[in-house]
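Pasting the structures in now, so scroll down.
We did not get these values from a lab; they are worked out from the coordinates using the rules stated. Since this is a predicted model, take the numbers as computed values, not measurements. Cβ atoms are built from the backbone, for glycine too; each structure is taken alone.
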Structure I
Amino acid sequence: MDQNKYEGYSFCESVTAGPLSVWHIRKLTSVGRKLGGGVDTPSLCGHVKTHFGWDLEVRITEFHLEKNTCPTCADALKKAIT
């Protein structure tokens, strides 16, 4: 998939994430990434709730989608961009 297809989405984590937690994905608003916390949309799977997570400064790539991502979020993203 073309990297541009992922524009408008970001990896995120919930406030309860641990070192082995999978990453989630959320659709960005016009505000953009919230690296310091307080995400303004939930993750695609619903695990990360609005205001209870932060975005990661990691680009979405095929590698990360396969190795580090919540399967439900990865599937939802693929459906959203096709």
Structure II
Amino acid sequence: MTEPTIQFPANCPKCGREELGEYSVAEVAAALLAPTQPLRLYAPCHEYHWTARPMELAQIREYFREWMKCQPPSLQAPYHSG
């Protein structure tokens, strides 16, 4: 069974280009629930990885909330938005 993923856009810090990335739901949820858990983003245009900044995490949190609304109730229980 494959690990569930979520897609959301991120802007490359080097050129500003917006790219749609696909990330592990578990990794994203961990970063949103534990501020000490960094979320690594990726921009393919520059093959560049970086740690999501607070403003990016706030936007990702909104994408995650919307994604959760579309999931079956069994997947909604582990994540509590804050």
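Per-structure values
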{"quantity": "Comparison of I, II by distance in nm of label points 7 Å out along Cα→Cβ at positions 8 and 32 - largest value held by", "calculated": "I"}
{"quantity": "At a computed 0.97 (Rg/Rh (Cα atoms, Kirkwood Rh)), which of I, II", "calculated": "II"}
{"quantity": "Which of I, II yields -5500 [helix-only ellipticity at 222 nm (-39500 (n - 2.57) for each DSSP H run of 4 or more, over all residues; to 500), calculated]", "calculated": "I"}
{"quantity": "Highest-scoring label, criterion being relative contact order in percent (Cα under 8 Å, 6 or more apart), among I, II", "calculated": "I"}
